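Derivation of every value follows stated rules applied to the coordinates shown; laboratory data play no part. As the structure is a computational prediction, the values presented were derived from the model and not from experiment. Cβ atoms are built from the backbone, for glycine too; each structure is taken alone.
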Structure 1
């Protein structure tokens, strides 16, 4: 197991290495080939999607060396004085490159005064300056700034894309990550490449062998076990209120993250209902779930099952309530009591 962070080890080093952002990398490559490089770019999107990595790839691709790349954290350098110091530096020539590239991370954190100080430089920058602003909150970047930048919005990857990525990285590290294990890592990542690799690192650090099943991910991350999820869904399928409440109670007592448990339950309910009601999706679901899980959910979602759209709706309502619940198990217990009041 490598000691260096997997995210740093496998950070993309070229446009070709960037996964799932072709709508950004292709136009940038074309602009570089056509020598139509903009003076200001604005990269937006949630955390862990590779905004700063792509900014650095862009800087390298236009010939900027490390001495001529400045990466600034706007969260801690957001005052008028900080921006004035930056803009004064902009007008000095590059040390050894055709361009000086300024990467401003968390750009939305700049103060109103700082934006005003920055605006004139954005309007009339020297020809050697390229700005890349990165933000997780595009709506907080003033329209006057957005209008002076080429805006690119980074997309969250699908779980399938993340699962494929972590399986490939695990293989490079000398491990085999089974399909359902890779999918669980992808789910835990919440749509972030960086978080997916952080979860994978935790799993590899505690691995006892080189073949890793879902149970290995559950153990390393403290994720509720699949058996706990199935116990609740099975009780719901039988219409057994007492058994369903017991399944929730035992999961809570075991110290599980109930929000994550609820998300896993919703995913299982969705798959079981789709198997029953969307026969055209059976092949896709079988490939996604694996033979054993598909067979289990096919049985849980059988025509005699008590699982219906009302079950899904009750637990979706629980997902809204769990954010504010003083005891996280209560929304799940309430969902059960609403489904089976007698």
Structure 2
């Protein structure tokens, strides 16, 4: 423990196409948060190319970690532990971060803490709301996951709803590609939708009768593709802004309806939103309005903390560190790690 009594953790995140490192104090205060994005590299391919992402992580990770320590005014010797994302994510990308963190922990004789990437997204809220404490209901929406979960305690989750097929963020990327917007799909659809009519096209809202809190976006994605094909075959002019706006509205309706329904069923007075899709302003505002109408408080981190970053990993690691959880040098990447 550092001299002033605080616990400082150096965190590393490399689950997809961002090489990130941060120093976080006591799980709530960001001392540094450095992100090297690869978006410009992968945009030309229409999505993340795993092999290229891994190579870029190798090139960038040493510099990113060094900058995070320097920006925080810390050294490898002055931090109390090293944390790293070990899943879920792209296996090659995860291995770069895990291998680097293990080497640092061994060389500096520091404890190593493994963190679930999705748990990290939830814990980003602790950085935004210092007084937030579990238990609470979480709506987790990212490129690979769409979950409703109750965080019962730090690191303890109960999944009460999840997607049966595509995650919401995945659907955004696929639809963006289909209408020629490219990668990354989320922000490009949000921008295009601002020019369109969200009621122009009546896309379906998937619902599963036997599991009313679960999600399904595959049918919506297929409906968009079928609409585009119908327009092309019939010689109908395609309005990309109307498609984007109508698709975004359909996703928003499903997310908001399920989250509010879950809160009312469980008697929860707060919804905590997390994940990259939580940076979508239209979805945030719609959920905030619905929560207000139902007497529910909403917590959402600033957009920079919704997308992949290492500060959220440092926050999650702090609570695992306090519980005495330690990883050894056999730690491996687990691409399909569950929450």
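Structures compared: 1, 2; top value of distance in nm of label points 7 Å out along Cα→Cβ at positions 123 and 171, i.e. the largest, recorded for 1. One of 1, 2 was used to calculate relative contact order in percent (Cα under 8 Å, 6 or more apart), giving 15; which? Among 1, 2, the structure yielding 15 for relative contact order in percent (Cα under 8 Å, 6 or more apart) is 1. Who wins on Kirkwood radius over Cα pairs in Å among 1, 2, i.e. which is largest? Looking at the calculated values, the largest one is 1. Identify the structure, out of 1, 2, from whose coordinates FRET efficiency 1/(1 + (r/R0)^6) of positions 51 and 131 (r between Cβ atoms, R0 = 25 Å, to 0.05) was calculated to give 0.95. The value was obtained from structure 1. Structures 1, 2 were shown, and helix-only ellipticity at 222 nm (-39500 (n - 2.57) for each DSSP H run of 4 or more, over all residues; to 500) at -14500 was computed from 2. Comparing FRET efficiency 1/(1 + (r/R0)^6) of positions 99 and 291 (r between Cβ atoms, R0 = 35 Å, to 0.05) across structures 1, 2, the highest value is found for 2.
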